[in-house]
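Asker: Presented below are the structures under discussion, each in the form of structure tokens.
Just so you know, all these numbers are worked out from the coordinates, no wet-lab data involved. Remember, predicted model here, so these are calculated numbers, not experimental data.
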Structure 1
Amino acid sequence: MSDESIIEVSSFEEFHNIVSGRRGDKAIFRGVKDADNHLLIPSIGRLTSKQRGEAGFASYERRIFQLFKEMALPYLRNPPSTDLEWLALAQHHGLPTRLLDWTYNPLIAAFFALEKTSECACAIFVYRRIQTIDVTSGIDPFTITKVYKFRPPHFDERIRAQQAVFTLHPNPQEEFKDSERMVRIIIPHAARSSLKRALNRYHIARSYLFPGLDAVAKEIVERKSIEE
């Protein structure tokens, strides 16, 4: 990305002003905890040859995807009807795929950027004006030639709460860059605490994004440390 696509903010107000100006662009957002070293590479593309074993990339990707479909069926009342829906389900449950997770809500992206303690700057990627694909179209996600956006079916409350959306990548081993339609907002380390407190005031917290008692307990502990 060019220097013009990078913006640094030092307050919640600055961040809010920037993302508010992107509403007309139908933007999506991705928060990352390390602004300097995080590359936009889908999880399947980050696997090493040692992790894949002797299989080539394409055969390994297809094989683990097929195994997931076969082994997941007994757990599903209403299994997905297309490979794109299957990919979303697999990604949601931790299988390495050619998808990247994003959200329509910039505050949720900021939460994921700021959630874990870190000594480095974090970032929120803003991606604009991307073509949306119909999740029921029957397209083969392994033969696409450009990046698409699609909204997954609401498999559970977590996807709904996080306002989740995915990008689907034709070359998942390559870093995704688009200097014309992407902006990276940098939050320096010194501003992390104040922005995290601001998100807390807006109730952008773990118990909202990860419905369940485990998230409630973790949020209470974290909120206590923030208030102190």
Structure 2
Amino acid sequence: MATVTELGVETWTTAAGNKTVTATPAVNDLIVIIAGATSTTTPVISIADNQGGTYTRICSGSGGGTGGLIELHIRNSLVSAAVSTIYTATITTDTGGGLNVFKVTGMSKAGATAALHNRAESLNAESPPTMVLGFTPLTTNACIAGILGEDSPLALTAPTGWTEATDVGYSTPTTGLWTGFRSSGETGSTISWTGGATTDHCEVFVELDTSGAAAASLIYSPGMDNALLTM
């Protein structure tokens, strides 16, 4: 069974440009990163680390008057050395943003094959947020989610059984980021938060494939549930 923990202290500031987190993972950890940004146009986010790690964008959500964008990326290989690592979100055409780094132990898959299902939602206004997944996670699988919205902070209460990792914000423009995870036990096809007073917001969600089965290929597109295809 996999275990999710927050690896590093997230950076979340109203300054434009790249953001970094420095932290030390363990050998064979899988790294999952949620990054967000605000923009007057359309921000662009890419993820890398200084140990040669490359990342696959699994899903992204956008929307809101602040031009918000939130993305979830997974490292394409498990960690090979327990050394201090700089995780960088390269962000362009933005007015602020940041990233949150998670480590997942007990995984055998990485990159797109580690994501059994994902879901992204854009330009939502329900308060508090609710994600209708369109699938039911396996109780043995780990789940990670993030929300970006036009409140600072979002001041949300985690869904039942989930652990909040961060709930931060800045004021120019008024924007908040919430992230959290559940290592196992999720069986709901709808994920519901409580509290807060969120206005426009967007969300990302991934169910990780914690099985040790042979890798399969995933076809995915932002905002849609991924189909798992055996190749």
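Asker: From 1, 2, which structure was volume of the Cα convex hull per residue in Å³ = 140 calculated on?
Answerer: Answer for the origin of the read-out: 1.
Asker: Tell me which of 1, 2 gives -10000 when you compute helix-only ellipticity at 222 nm (-39500 (n - 2.57) for each DSSP H run of 4 or more, over all residues; to 500). Walk me through the numbers on the way to the answer.
Answerer: Numbers: 1: -10000; 2: 0.
For helix-only ellipticity at 222 nm (-39500 (n - 2.57) for each DSSP H run of 4 or more, over all residues; to 500), the value -10000 is produced by structure 1.
Asker: Hey, another quick one. Ranked by Kirkwood radius over Cα pairs in Å, for residues 6-109 alone, which of 1, 2 sits at the highest value?
Answerer: Sorting by Kirkwood radius over Cα pairs in Å, for residues 6-109 alone in descending order puts 1 first.
Asker: Comparing 1, 2, where is relative contact order in percent (Cα under 8 Å, 6 or more apart) highest?
Answerer: On the way: 1: 32; 2: 27.
Of structures 1, 2, the maximum of relative contact order in percent (Cα under 8 Å, 6 or more apart) occurs in 1.
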